[in-house]
Structure I
Amino acid sequence: MTGIRDVARAAGVSISTVSNVLNGKRNVGDETKERVMRICEELSYYPNMAGKTLKKGNSRTILFNFSDFDRSFFLKIINGISDYANEHDYDFIISTHKSCEKYMRSNLTAGCISLDSRMSNEVLLKAASETYPIVVLDRVLRNPFIKPIVTNNYDPMAQLMQRVVACGCRRFAFLGGPESTEDNKERYQAFLDVLEKNRISFKREHYYAGDYREKSGYRAAKIILLSERLPEALICANDNMAIGAMRAFQENGIRVPEDIAVTGFDNSEMSGVMELTTVEVPGYERGYLAAQYLVENIEGKRNVELFRISAQVKWRKTVAGKRK
C-alpha cells in the first residue's frame, strides 16, 4: 500500500512538506504543491482521515473534489478554501472523482466542495443530505442540500466578442473545452450570439474541440494552420488552450495579433506573461466563498440558493486594433 513516504520520495520533498500540502498549509510553493498533488493522483494515495474523525464522533474536515492537475488556477481556489477552513478550525483534504465517493460520509468528512466535471450528478445527489451538505462549482443541481456557485460566463464573453468584432475581425474560429460543461456552453453561446447580432456567419467546421489543457490548444492551432486561409481571430474557452495555440502559431511564424488575434478565459498567471486578452475569474475568492457557504450549511445556516460570480474582461495585446 502506498504511503506518505512513497509520495515524498517520488516528489523529492520531505514527509512534512507532503503533509503540509495535503492539509492546505500556505508555507509551500505553488510548483511544489502541484507536483505533490499530481504524484498523489499517480500513486493513488489518499490519506485516511477515518481514525481522527471517528475518535471525535463527528468531522470538522472539508472535502474538495477535483481532478485537473494541469490547470494552475485551481491552486488559487485551493488557497481560498484552505484559508477559510483554517480560520474556522476546519481541516481540508483533496480527492479525485475516483475515490471521492468513499469519503463523502458524515463520519469521515463534514461536507464536500466539488469542482470536477468527471464527478457524476448522480453521485452528488445521492451523497447530499441534511447531515452532509455539498457545494458545487460550475454546475447547477437542484437539491435542498446542495449549494451551486457558478461563474457568469455569458456577459463577459459577449463583451469580449463585441470588442473583437469592433476591431474589424470577420473570420472567426472557436476553440472549446469539454462540450458537456456549463462553462463551455455559455461561452460558446455568447460567441454565437454576438456573431449573429453583427450578421457574421460562422460554420461549425471552424469549431475545434479541446479539453482545457495547453496541449489541446497547441494541437488545434496546428490543425488550423493546415487551412489555406487563417481565421482573423481564434476565441478560446480558456487560457491554457489559448497559450498552447499561441505557441504553435509562433513556431510557424504566425504573428499574434498581427496575423491572428487570440483570446482566452480565466486570467491565469501565464496569460499575463503572454499578454493574452482574457476574462478574469476570481479563483481565490471563489474558493473562499465556497468554503464559507459549505461551513455555514454544515453549522445549520441553510442556504442553497444559486450564487453567480461576476467576471470581467482583461484587455491585453493579443487583440489588435482596427483591421483593414
Structure II
Amino acid sequence: MSTIRVRSLRKSYGATEALKGISFDIDKGEIIGFLGPNGAGKTTTMKILTCFMAANSGEAKVSGHNCTDESQIVRQKIGYLPENNPLYTDMTVFEYLKYMAELHDVPKADILDRIKEAVVDCSLSDRLHSSIGALSKGYRQRVGLAATLLHDPEILILDEPTVGLDPNQIVEIRNLIKKLGKKKTVILCSHNLAEVELTCNRIIIINKGKIVATGTPGELRGTVEGHANIKLTVRGDKSEVISVLRGVNGVREVISHSVREKGAFGYELVTIKNRDLREQIVKAIVGQELTLLEIHRETVSLEEIFNQVTKSKTLI
C-alpha cells in the first residue's frame, strides 16, 4: 500500500479551481520532488495532505488514513517544515526542541531520547545549548528539521529547505535530506531544480492544477520532446569533417564552432530524438583518419523538462 495516495483531488477558491482532479501515489522510502510554477497547486496540495484544509472532492490518504476524516492521526504521521522556518530565536536549541516535543504531545519520559535522536540525525549535538539567534541559516534549517522529527513521523514534507543558503550549506542540507530519506518518506517542494535532481529519486510536476509529468529524471528525459545534442572536437580539414559527420545516419544538423586549438574545430550535432550516435560518429571520424580530441552527449536538463511540460503537453 502506498504511503500517500491521492485520487481525483479537487479544490476551488471561489471561481478559481486550484486542483483539477489530481491523482498520484508515493511509496514508503521515496524522496519525491514536487515541482510546479507559482500558482500551480503545490501549496494547496500540501495544505490538504497536512490537514490544514479540506478538498472539495476526491480523496487523500496518508498511511491508509483519510486526511479529512482522520486528521488527528494523519498529523501524527507527518513532519512539516514550511519555507519560512518558524523558530524562537531567543531560545537555545535544546529549549526549542523540548518545547516543540511538548507541543507534539511526546510522552515526557521520551522527550530527552527523542531530542537526542533528532540532534544526532541533524548533526546538532555541538549546538544543543547555543542560542538559535546566534546560529547560521544552515544550522537554523537543521533545527527546523530536527523539530519535524521529534514525534517520529513517517513522512517529511519540506518546503524550500535550501532557500537562502550558501553552496556549502546547500550540500549539507542535501546530504541530510538523503540521510533522513533512508528512514522516512520525503516530499521536497523546491524551485531549485538542480538540487531536486541531485536529491530526489522521483519527480512529480504540477501545472495549472493538473499533474503534467511524473517519473525519475531519466524517465522524464526519455519522454520529453526534443533532440539529443552531441558535441565534439576534431582535428582535421573542416569541410571534410563536416562531410563525414553529415554522412552519419541519424545526424540532422552539423554546427561548427570556433577553433578550439591549432588545427581543431568544435562541432555540435543535432540528432534524431533519443538516439545516442557517439559510437557511429567515432567510427566515422577514425575511419577517415581524422583525430577526435573529445566527444560528449548533452542530456536534457530538468530545467528544460520543467519548462516544456509546464508550457505544453502532459507527460505521465
Structure III
Amino acid sequence: MSNQGRLSAMLHTDWRNLPTQARGMVLALGNFDGVHRGHAHLLHAAHAARPDAPLGVLTFEPHPRALFRPEDPPFRLSPSAQRAELLAGLGVRQVIEVPFDSAFAALTAEDFVARVLHQACGAVHVACGADFAFGHRRGGDVHFLEARAEAFGIGLSIVPQLTDESGPISSSRVRRALQDGYPEHAAFLLGRPWAIRGEVAHGDKRGRTIGFPTANIALGGYLEPARGVYAVRATLPDGRIVAGVANLGRRPTVADTTEARLETHLFDFAEDIYGQTLDVALVAFLRAEQKFASFDALRQQIVTDAEDARRLLATSA
C-alpha cells in the first residue's frame, strides 16, 4: 500500500463551499494534533450520539498556536495529511480543515455557530470537550455553544476528557513524553507509536563509508523529541515495515548543525529510496546525543546502538 493510497478521510479546505457529502454530518470539533486516545474517545461519543449520520471533523490549519505564537519552535505531532489518515482510521469520513488566519480568528462566536456550523456545514450534531473555546478572543464556550446550537436545531455532546492516573490524555502530554525521551509513554497515550513522515533526502553519505547508510529526513514542522538514538520501525511506500536504528539530532561529532534531522539506518536493507516518503516510528530511546572524540569512536558506538536496537525490536511487538 503506497503513502498516496493509504486510507484517508476526504479533506476539505474551503468551508464556504462544501460539497453535499460534507454537509449534514455529526462534527467533532478541535485541533486533533496527534490524534491520540482522548481524540478517539471524543469521536466515539460523537458517533454514538447520532449513529445514523456520517462522522466528520472540523479542525484548523495551521494550528491556532502557530498564528498567535509564531515565535514558538515547531510543535506539531501530525501534519494535515497524516492527521486525515489517522482520523480515517477512527471512522471519520470527512475532515473540514478551516484555514486559521487573522480573518477567521476575528470571526465572532455567534458567526462561528451560525455561518460555519449551521449554514456552511449543515451540522446535525456537534461534539467537543468541556474546554472548547471559539470565536474572536475565544469569546464562545460550551455554554454559549449549547444555547446557539439548540436555536439552530443542532444537537450537542459535551464529552468529558479521557483520563488516566496522571490526568487527562492530551496532545501536551504526548509532546512532553517525546521531549523527555519516553516514546513508549507517548505510544500509550496515542494508542500507537509516534511516527515522523518525510521524504528521504541526500545527506553527506558518511554512513556509507562505515557500513551504515542512512535515510535522512528533515523534521520540518514536527516537534523535536529528545535528541539521541532510537530503535525504530519504518514503513515504506509499499507498506513494508523495516526495523532500524536512528539518530535524531544535530550530529555534533560530524557536523553540529543548527537543524535537527532524523537519520535512519534500516537493517538488512539495500534499496534506493531517495525521494520516497517514509513513516519512521520511534519505538524506544536508546541513549542521548553525544559528541565523540573521533569518527572511529562514533562508528564503534553505532555498532553497539544497532545491536541494542535489533535486540529490543526483536522482543517488542
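If helix-only ellipticity at 222 nm (-39500 (n - 2.57) for each DSSP H run of 4 or more, over all residues; to 500) is computed to be -7500, which of I, II, III is the source? It must be structure III, since only it matches. Looking at FRET efficiency 1/(1 + (r/R0)^6) of positions 99 and 243 (r between Cβ atoms, R0 = 35 Å, to 0.05) over structures I, II, III, structure I comes out largest. With mean count of other Cβ atoms within 10 Å over residues 83-90 computed over the structures I, II, III, the top value is the one for III, the highest of the group.
Only the coordinates and a few stated rules stand behind these numbers; no lab work does. All values reported here derive from a predicted model rather than from experimental measurement. Cβ atoms are built from the backbone, for glycine too; each structure is taken alone.
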